[in-house]
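The structures come next, written out as structure tokens.
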Structure I
Amino acid sequence: MATTDILDATDIETKVAIRPPKNFNVVLYNDNTTTMEFVILVLMSVFYKNFEEASALTMQIHELGRGIAGTYSLEVATQKQVDTLNAARINGFPLKCEVQET
């Protein structure tokens, strides 16, 4: 009887590295046209911040030139960016919003 070099499936050990998904920041930028009231409204309606959080973040964006509205998976961050930019364009504001890897 001939011997074969074929390994039984139970003889093969497979190692799979499972990594958590990457996170992405949604960043809002200050400009000279978009009103602070509108930014607060966007932070409350798109990012579900309460009034106090939205006001504080709006001041940070105003003073520092940018601020992180939230950190999400890529799909969620991208959708929040789209929602923010759509709301800004509909209301005639040039608000800049980017998705950046953390």
Structure II
Amino acid sequence: MTINVYQKGDVARVTGAFKDSAGAAIDPTTVKFKFTTPAGVTTIYVFGTDGQLVKDSTGNYHVDLNANEAGIWFYRWESSGTGQAAQEGQFTVEPSGF
């Protein structure tokens, strides 16, 4: 797993891609994005309800996070219904020297 590193104050773009068993892009019935900040605060975005979760094209989504807290951020893409899947990852935000 590659762990991206950001500077405090960056915008961290987290992308998610969903494909069917043949490898073709697919829009799941429901798409959710969950993230937890280094302080332990968890937020959930649902596509179609929360504007922060953006669809770029069929099967491709992103969320831009304000990397305003140093430490390790954890995230999870998950879908249900058609195209059910899940993927987790993390990124690091380095503290500012100023």
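Any read-out appearing in this document is the output of simple, stated calculations on the displayed coordinates, not a laboratory observation. Since the model is a prediction, treat every value here as computed from it, not as a measurement. Cβ atoms are built from the backbone, for glycine too; each structure is taken alone.
Structure above, values below:
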read-out: Which of I, II yields 0.92 [Rg/Rh (Cα atoms, Kirkwood Rh), for residues 28-67 alone, calculated]; value: I
read-out: Distance in nm of label points 7 Å out along Cα→Cβ at positions 60 and 76 derived as 1.7 - corresponding label from I, II; value: I
read-out: Relative contact order in percent (Cα under 8 Å, 6 or more apart) from the coordinates reads 42; which among I, II; value: I
read-out: Answer label among I, II for the case where helix-only ellipticity at 222 nm (-39500 (n - 2.57) for each DSSP H run of 4 or more, over all residues; to 500), calculated from the coordinates, equals 0; value: II
read-out: Highest-scoring label, criterion being Cα Rg over 2.2 N^0.38 Å, among I, II; value: I
